[in-house]
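Visitor: Next come the structures, one after another.
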Structure 1
Amino acid sequence: MNDVSFLNYNGKIHRSNDLLIQADNRSFRYGDGFFETMKMINGKIILSEFHFERLFASLEILKFQRPNYFTKEYLEESIVALTKKNIHDKLARIRLTIFRGNGGLYDAQNNTPNYIVQSWSLNNESNSFNENGLVIDIFKEAKKACDNFSHIKSNNYLAYAMAALWAKQNRLNDALLLNSGERIADATIANIFIIKDGIIKTPALTEGCISGVMRKYLLQCFREKNIVAEESQITVDDIFNAKEVFLTNAIFGIKWVKQAGEKMYENSTASMLHKKFIIPLFSK
């Protein structure tokens with residue numbers, strides 16, 4: 001067992017407790033950057049094409065100047081090397097954080113992307129369907145914007161951080177966030193799907209939700225298998241009138257929601273989708 005963990009900072013390996021970020025860092029000051037959370041199984045990043053497609057799209061939207069060397073292959077090599085160093089390559093959660101560097105609001109030193117790669121070992125439960133179900137509720141103290149940046153996994157994560165704190169204080173497994181129209185956006189660390197009137201529904205990206213990689217994968221699977229699914233608006237009433245609710249992200253795939261408020265849900269479709277689409281993905 002490796003007692004010392006490491007991270008990769010701009011291509012160099014450091015101990016994870018080394019002090020690397022300065023007080024003038026724009027990500028620290030303003031949340032100027034974004035991140036990817038990825039799952040590695042047996043040295044392979046799951047859904048890597050989707051992750052790096054989103055990463056490079058975020059670089060462009062946030063006006064970073066991408067160096068020629070800053071490629072998918074370069075970043076994958078950095079990730080694989082770190083997980084081997086940490087002895088995490090069998091089953092791991094990876095966080096790749098991108099940020100602009102030092103400077104004030106109007107005088108960034110440059111627009112070159114800096115990056116940090118971190119890894120943590122996972123247990124086999126992350127590959128399994130959660131038979132016990134999640135208990136969640138709706139966090140109403142923050143509203144997500146619906147704009148050109150709301151789908152990015154921004155380093156400005158305050159609304160989600162407060163929702164997660166609220167969920168923990170109320171002994172919940174997760175919390176749903178609303179958008180500025182008082183409709184459902186997503187959960188603190190996941191996208192949300194509901195099954196209502198026989199149709200699988202998830203908030204459209206225009207509703208302020210994160211453009212989740214697992215969300216994209218499942219929607220693609222649904223299209224290929226002619227499973228009826230919609231990207232649409234989901235109201236609070238829709239949540240409490242749904243037959244099933246489940247959450248999705250890159251680490252656990254699908255997690256069934258057992259209860260939201262006083263409403264209880266079934267799990268037959270969520271379980272079937274996990275067997276059909278998640279188990280084969282995590283078994284590759």
Structure 2
Amino acid sequence: METPNIIGTAILLLTGLVTYKGLHDYHFKEAYIFEVDKILIGKEYKRLLSSSFLHAGWLHFGFNMLALLSFSASLEVLFGSVNFLILYFASMIGGDLLALYIHRNHGDYRALGASGAVSGVIFASIVLFPDATISFFLLPFHIKSWIFGILFVLISIFAIKRQSADDNIGHEAHLGGAIVGTLLTPLFAPSFLEINWWIIAAIVLPTAAFLILIVRNPAVMMVEKYWGENVEMMKNWKQKPPETKRSRAEELDDLLDKIRRSGMKSLSKKEKERLDELTKDV
């Protein structure tokens with residue numbers, strides 16, 4: 001007997017309709033895509049939800065919906081329809097909120113897609129069934145879901161740290177959705193907590209440590225290869241005379257300390273320009 005997948009299928013159909021509209025109507029897409037300034041300044045909070053129903057193309061849509069349907073059926077049965085919907089939309093919002101925080105100073109940052117919500121669904125399944133296997137579309141191998149979960153979290157953290165615009169992937173939304181899915185699962189299926197607490201810890205602890213680090217020291221997100229250590233210990237300085245190197249290190253240290261204490265907005269225009277000059281050598 002096949003497991004029903006009513007909610008997953010309904011989400012697929014709704015997302016497909018909105019995606020179709022967005023692909024054929026530029027103004028519709030612009031009105032609902034995730035965009036930092038529109039949300040923070042324009043207070044268009046609807047974009048935290050609406051952007052997850054838009055996609056960049058049918059391939060993007062197909063990958064997300066295939067992943068959703070692969071995991072949603074069993075979760076609908078275990079959680080029930082209402083709790084599954086809560087999981088999906090909470091993961092969606094959690095992913096977008098983390099992206100909003102990470103990119104709060106990048107007013108023109110834009111994103112779309114259901115990846116955050118789908119990540120929450122996938123990680124709920126990982127918590128419930130850590131010894132299951134996850135296969136990859138068109139790839140001839142599979143791995144244990146708990147291994148996939150840990151690798152996914154670590155890769156997402158390092159990718160967010162790099163903040164590369166070249167890969168066109170919303171790693172922040174992925175990680176935010178994954179954490180929400182992980183944390184909600186014990187609430188909806190408490191009997192699994194005693195058995196699978198270790199995978200929850202393996203997912204949550206490194207993420208929590210990273211989030212605490214970037215909240216307490218925003219400079220970590222601004223300087224490549226900098227993880228909060230003393231500037232003089234940072235690697236890959238260009239070779240300069242000792243006095244010059246030490247002087248630049250101290251100057252950078254002062255700027256980073258100011259960011260730690262008062263945030264990026266506390267820097268003057270001149271200080272921001274100097275910070276850019278100094279970090280080019282890191």
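Visitor: If distance in nm of label points 7 Å out along Cα→Cβ at positions 21 and 77 is computed to be 2.7, which of 1, 2 is the source?
Guide: Structure 1 accounts for this read-out.
Visitor: Suppose you compute Kirkwood radius over Cα pairs in Å, for residues 61-132 alone for every structure in 1, 2: which one lands on 13.1? Show your work: numbers first, answer last.
Guide: Numbers: 1: 14.6; 2: 13.1.
That value comes from structure 2.
Visitor: So helix-only ellipticity at 222 nm (-39500 (n - 2.57) for each DSSP H run of 4 or more, over all residues; to 500), computed for just one structure, reads -7500; which one of 1, 2 is that? Mind showing how you got there, number by number?
Guide: Working: 1: -7500; 2: -21500.
Structure 1 accounts for this read-out.
Visitor: Okay, moving on. Where does the value 15.3 come from, among 1, 2, when mean projected area of the Cα convex hull in nm² is the thing being computed?
Guide: Derived from 1, not from the others.
Readers should treat all values here as calculations from the given coordinates under stated rules, not as data from a laboratory. For clarity, every value in this text was computed on a predicted model and none was experimentally measured. Cβ atoms are built from the backbone, for glycine too; each structure is taken alone.
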